[in-house]
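Structures incoming, each one as structure tokens.
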Structure I
Amino acid sequence: MICIRCGLCCLNLDVMIIDPGSIRPDGTVNPDDPAPALRKPAKERCPHLSFLGDEAVCAIHHLPCYRATPCDLFDQMGPDDAVCLLGVYLRSLDQEGI
């Protein structure tokens, strides 16, 4: 799947994310933290999300703590080189004002 970097999944999905306070300077999760994940409710912006112009940027995408998270594992059925259908769908809803 090719991410279109719209950030709409980071805004619209209800998902578990890494607690920003649980990330150590080396990018790993603090092993002593009993609850290193937070629930990010739908329609709330992920605290790791920022934008450079119209391009969504995840602050932890390159860190070890991102690996194997629901965000990292998010995928769709179809060819690996297909554009993200969820982003296209959410963008169409946004443009229609839904």
Structure II
Amino acid sequence: MRVIDLILLLNDFNKNSRVLIENTPINLAVVDIKVIDNKLILETSSKLKALKNWEFLLMINKSLYYTMPIFFDHKKNHQQLFGFRVAGDQLLLG
């Protein structure tokens, strides 16, 4: 999924929903972003509080990022983001 695609999808949801990566047994909070080799990487944490949707959108809504694919940290490597689902007040990316 590209950044612009995710922005367009997330704009329709509650701005105060938390953004997490769906993982078993515990979902990981999205806490920051970084760019490596023209890829947007979501930094995660199991200890910190997840960004709210409006905070996350503010961070990724830059024209330089629009065409970049999105990846997240998963077991010491990067896995590409393919979609998300809504669970209560959480947006679970995966």
When distance in nm of label points 7 Å out along Cα→Cβ at positions 43 and 59 is calculated for each of the structures I, II, which structure yields the highest value?
I
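Upon calculation of Cα Rg over 2.2 N^0.38 Å from the atomic coordinates, which of the structures I, II produces 1.14?
Source structure for this number: I.
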Value 1.00, calculated as FRET efficiency 1/(1 + (r/R0)^6) of positions 35 and 83 (r between Cβ atoms, R0 = 41 Å, to 0.05), assigned to which of I, II:
II
If you rank structures I, II by relative contact order in percent (Cα under 8 Å, 6 or more apart), the highest one is I
Highest-scoring structure on mean count of other Cβ atoms within 10 Å over residues 27-34 (candidates I, II) is II
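Taken together, the values in this text are just the output of simple stated rules run on the coordinates, not laboratory data. Quantities reported herein were computed from a predicted structural model and do not represent experimental measurements. Cβ atoms are built from the backbone, for glycine too; each structure is taken alone.
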